[in-house]
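Input: structures, listed below.
Bear in mind these aren't lab numbers, they're just calculated from the coordinates by the rules spelled out. Source: prediction; values computed, not measured. Cβ atoms are built from the backbone, for glycine too; each structure is taken alone.
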Structure 1
Amino acid sequence: MSKMITFAFSTDDRGLEIFPTREAAIAYCEGIDVEDGLWVFWDENGIGLSVEFTVPNERGRFSVVSGKYHLKPFPESISLLEFSDSIGYVEGRGLFNTPEDVISYLQGIK
């Protein structure tokens with residue numbers, strides 16, 4: 001199992017996406033949606049990640065442009081294991097197929 005996987009939870013449909021790297025998660029999760037609270041992130045150990053924008057989003061009258069952000073450790077946040085009851089489904093990209101797979105993985109690294 002890669003030590004760089006990143007978990008991203010979509011608050012609008014309760015899906016947990018698993019990405020092979022933080023960069024992959026950032027590329028998939030648009031800055032506009034992240035700023036609006038539609039994504040929550042955890043690292044490979046289920047420890048929270050906070051979002052820090054380096055280039056702000058731009059919201060114009062007729063267009064929006066996603067800014068640039070990175071993810072940094074935020075151990076004070078709720079862990080993914082504590083949050084796991086909120087997961088509706090998993091898009092594992094071959095790593096995990098169900099919320100139970102994620103829970104089992106996280107319990108194994110505690």
Structure 2
Amino acid sequence: MLKPADPGTPPPERPVGEIVHELIENGKAYARAEIDLAKAIAAAKGKALAIPAALFAIAFTCALAAIVALAVGVVIALETFIGPLAGGFVGMLIFAAIAGLLGWAGYNKLRRDL
């Protein structure tokens with residue numbers, strides 16, 4: 001039968017305060033690493049969204065210019081029939097009604113989905 005190996009002298013035990021301090025330092029290092037990772041992910045996503053956001057802003061500006069051109073065209077067309085002031089007023093009513101209907105539809109969809 002084999003004899004168990006002599007473990008020798010046990011290593012000196014570290015004080016509890018030292019172990020707790022090391023545990024706290026390791027926790028802080030882990031938290032800093034997690035925060036740095038979250039920052040890196042957010043920065044990467046921000047960089048990836050910068051150009052598409054700029055393109056959407058330009059597209060929105062162009063769409064807004066197109067709507068203004070349409071509104072001016074409607075007012076000019078109405079001006080020949082009912083005069084410039086009445087044409088402007090009727091054009092404003094038409095586009096206000098469109099905006100109101102779109103806003104109402106969006107509000108109802110939002111209420112239904114939430």
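Which of the displayed structures (1, 2) returns the greatest value of volume of the Cα convex hull per residue in Å³ on calculation?
For this comparison of volume of the Cα convex hull per residue in Å³, the top structure is 2.
On to the next question. Quick check: -32000 is what I get for helix-only ellipticity at 222 nm (-39500 (n - 2.57) for each DSSP H run of 4 or more, over all residues; to 500), calculated from one of 1, 2. Which structure matches?
Values: 1: -6000; 2: -32000.
Checking each candidate, the match is 2.
Further question: Thinking only about mean count of other Cβ atoms within 10 Å over residues 12-19, which of 1, 2 has the largest value?
If we compare mean count of other Cβ atoms within 10 Å over residues 12-19 over 1, 2, the biggest value is for 1.
Determine which structure produced the value 10 for relative contact order in percent (Cα under 8 Å, 6 or more apart), calculated from the coordinates; the candidates are 1, 2. Each step should come with its number before you reach the end.
Working: 1: 27; 2: 10.
Answer by label: 2.
Here is a follow-up. Quick one: FRET efficiency 1/(1 + (r/R0)^6) of positions 20 and 44 (r between Cβ atoms, R0 = 30 Å, to 0.05) came out at 1.00 when computed from one of 1, 2, so which one is it?
1
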